[in-house]
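Next up: the structures, one after another.
Just so you know, all these numbers are worked out from the coordinates, no wet-lab data involved. Computed from a prediction, not measured in an experiment: that's the story for all the values here. Cβ atoms are built from the backbone, for glycine too; each structure is taken alone.
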Structure 1
Amino acid sequence: MNTDSPISTRRDRKREEKRQAIVAAAEEVFGAKGVADASMSEIADLADVAAGTLYLYFSGKEALFFAAFAKRISTLFESTHAHWEANGPLRDRLAEVVRLHLSFVRTNRGFYEFLMTLGHPDHTSPGEFSPLIELCDSQLSLQTAAFAKAQANGEISDKLAPEFLSRALRSLAFGMVTDAVNRRKTEDLESVVEPLVELFWNGISK
């Protein structure tokens, strides 16, 4: 039996709408100024709320960053999901997924630069990293299923576990991203798509 009153439901809906407005404002300010140079007061102004209101929803700028980045990267994952679940040649789908990821990094370099200042999450106690970890784990599951299907069809070697292949691909791509962001050479990422895919494919093909 649903015990929520119309008033409490309406209140919850308005609270969520305000939270989403704050996240959208943060996403815009972070994208325009960079996370490090953005201020909470600028985000509050754009969201049309008092600065103190932000702290009713988020503990600080880092928490707001994670919410904004999770919102942005979820759009990327919606695009890549279709490729992992499609029925075409795996290599073609793999290349498109890598291309989408690296293009996303180029467009959102400032987000990645700030993310790297926060260090690596402890997966046993992820804290504010939780939204990103959940999204990435969901993506990993799709990749694993795609590799398992390709092995069952005889398209790739079955010598290595599908989950290992997924983690290896993620590590390889993340290594290229980290290097490009650290060197401020994200514009070069397009040129590494095909070599990266070829290197990975040569290791998994029959």
Structure 2
Amino acid sequence: MCGRFSLTELKQVLEEMFSMQIDFEFMNNPDFRPTDSILVFHEMAQLMRWQLIPHWAREIPRNVSSFNAKSEEAHEKPFFRDAFRRAQRCLIPATTFFEWKHEGKEKIKYSFETTDSPVLAIAGLWDKATIKGETIYSCTILTTEANDVVRPIHVKNRMPVLIHPRDFKTWLNRDLSSADAFKLAVPYPAEKMNARLVQSPLSSVKSPTKPRAQLDLF
């Protein structure tokens, strides 16, 4: 599961890395959370709601957590299978992502980054829904099994799928089936990642509302 990440890179760096123009204003944020508007790259750069709303939805989901999708199950889960089938894949830029290590009653915050790129490219799926006459673009972050860097920290042994720059075109190629593209949805090499202690203990700090746990619906 990935419920928080940061993005603090310059617009020019992102445009160069993803080979797309960002022709709108967006705000960097050291702590993006589900339902926030985040920067996404697919056929173009776009802002999307970080909580996938399937095209068939008639209202915004209130009691489900569709900000993450297990890459191994996205093809069969109701909220994600159409986006998977339609090859609506995307990349979500991030400087770091965050996870918490549970030690007794305490939660210790760690950040994760890659050593071979200053920007993470998190794999996702996107969709478009019309809710009460308003068109809403939204996305979810795909997760996979944790590697040896993340596993000691994340209680559920999950991490976001990270795509290497050499594979950007392959991942975003809508002529390539998701069944083939998802061969890239594997744990990032542990030797190319670092974990850094951010805050300890979190239990002494009043926390914002926590994202709900992933439900079996997905």
Who wins on mean count of other Cβ atoms within 10 Å over residues 153-160 among 1, 2, i.e. which is largest? 2
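Comparing relative contact order in percent (Cα under 8 Å, 6 or more apart) across 1, 2, which is largest? Please report the intermediate quantities before stating the final value.
On the way: 1: 21; 2: 25.
Largest value of relative contact order in percent (Cα under 8 Å, 6 or more apart): 2.
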Given a value of -2000 for helix-only ellipticity at 222 nm (-39500 (n - 2.57) for each DSSP H run of 4 or more, over all residues; to 500), point me to the structure among 1, 2 it was derived from. 2
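With FRET efficiency 1/(1 + (r/R0)^6) of positions 33 and 161 (r between Cβ atoms, R0 = 35 Å, to 0.05) coming out at 0.20, pick the structure among 1, 2 it was computed from.
On the way: 1: 0.20; 2: 0.95.
Label of the originating structure: 1.
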For structures 1, 2, calculate Cα Rg over 2.2 N^0.38 Å, for residues 89-144 alone and state which one comes out highest. 2
Origin of the value 1, 7, 13, 16, 16, 14, 12, 8, 6, 4, 2, 1, 0, where P(r) over Cα pairs in 5 Å bins from 0, in percent was derived from one of 1, 2: 1
